[in-house]
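Nothing in this text is a laboratory measurement; each read-out follows from the coordinates by a stated rule. All values derive from a computational prediction rather than experimental measurement. Cβ atoms are built from the backbone, for glycine too; each structure is taken alone.
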Structure 1
Amino acid sequence: MEQERFYRRFHDSTDLVHFNVKVRETDLDIGARKILVEEALELVRKYRREIEAYTRKVPGFLTSLKPLSCRPNAPSIIKEMCLAAEKAGVGPMAAVAGAISQYVGQGLLAFTREIIVENGGDIYIKSNRDRIIGVYAGESPLSGKVGIKIRAGDCPMGVCTSSGKVGHSLSFGKADAAVILAPNTILADAVATATCNLVKAADHIQDAVDFAKGIDGVAGVVVIMEDRLGAWGKVELVSL
């Protein structure tokens, strides 16, 4: 297994069928009641086309590190990315992984009662039973030792993770993991990036938690750096 995909073992569900869907940079691990590869591929291609077409019209959308106003005729996935970026104070592409997870997950609910879509550590989950999502925090001694219980009654839920030390995504922080829970996975992704950016040292954990909990729509936050952890909100931590 590729090192950057190691965290996928932390959300595997034995009662669901897991399969992989990959289109260029988009690499999804999906858990559903049945194999839905073709349906998922169709959705991924649709939303990638919409995002790529928009970035050709608005080149700054791809590279901006600050929120951008959205064209009135933009597709809904673009509008949601812009709105999430504005709330979090980051560029809209900071929410792209969560956007793909959510839109693909919502589309697949036409074929399955339960769905888990993970895209680069950003998860959209609609489950009829409680689930535990393990937190992968790189070299932190807490990595793989802590999980977050997601209640069925709280679904759909987005669980998005940003790290200054794991993966290829741009980050200005040094947190081992900044995890955001929100009913909107796109918002969770944008806020996870912004929260991670604030953590340059373990002493910054509380400030990062306070920032995340101040954003409307955020349900919970967990920040890990080294051997320290801060949390707030609808977060049920469990020992793994």
Structure 2
Amino acid sequence: MDDVASVRRTPRLSLSERIAATQFGAKAHWPGGFEVYRGGTAADGVFIVLHGHVVLRSPMKGGRGFVSGMAMPGETFGAEGLAPRGCYVTDAKAADGVETLHLGGEQFRAFLREQPAHAISLIGQIMAERSTLLERLQELASLNVEDRLVSVLMRLSEDTGFMVDDATLKLDPSHHRLLCEMVGATRESIALALSRMVSGGVATRAGSCFVIDTQQLTSRLHAPRYDEQTPLPMTRESARA
């Protein structure tokens, strides 16, 4: 994966497209930590995030989990409900102050029939997010922990809820579990990677928080690591007489 692909921001539905969809869907406000749906239950339609973000998490053994995605404003989640006999494959949990729009199967078909241009944009959004998920699978298979962490931090920088200003991302202790579950690594590995970013001038410590300079994150991706294995030159010993 090259650097250009890694810094590409996930496409989002425009404001006009979201407004068009509100004529067909149902809005809902979710308090922080509320479970919008649980994996394994019957799915219907698709959700659009209007404000805040929703975390898509798959439980694992020992109380751990894996966060396969995070839906931000203008993005969708729960599109499994558009498939025949759809079933949610993750838990969906709201962050603080989340507002969503839900289009059930019948509402989605009405949207497609009466507002085809906007509905096609919604379908395109869902497919773009599928491409992002495939890229994320490639990252998990091919990148080391620090590169995966950089990619996740770049993703979090797209949400104003994590940003201090236009170029600074602040991570407090409450974000540590989220990082572990998004990166797919232990707390120790994440802490070590963040410490290396501090040493590299990409991050600074502010008490128990880390402040990330997002403008320097791209240069950190695929940077050589001092602890990575490097091939050693092979020399042939001369034959003894």
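Name the one structure among 1, 2 that relative contact order in percent (Cα under 8 Å, 6 or more apart) of 16 was derived from. Derived from 1, not from the others.
Please state which of the structures 1, 2 yields 14.1 when mean count of other Cβ atoms within 10 Å over residues 126-133 is computed from it. It must be structure 2, since only it matches.
Each of 1, 2 could give mean count of other Cβ atoms within 10 Å over residues 94-101, but the derived value 18.6 comes from 2. For distance in nm of label points 7 Å out along Cα→Cβ at positions 62 and 78, the highest value in the series 1, 2 is held by structure 2. When Rg/Rh (Cα atoms, Kirkwood Rh) is calculated for each of structures 1, 2, structure 2 gives the greatest result. Source structure of the calculated read-out (distance in nm of label points 7 Å out along Cα→Cβ at positions 110 and 198, 3.9) within 1, 2: 1. Across the set 1, 2, distance in nm of label points 7 Å out along Cα→Cβ at positions 38 and 70 reaches its highest value in structure 1.
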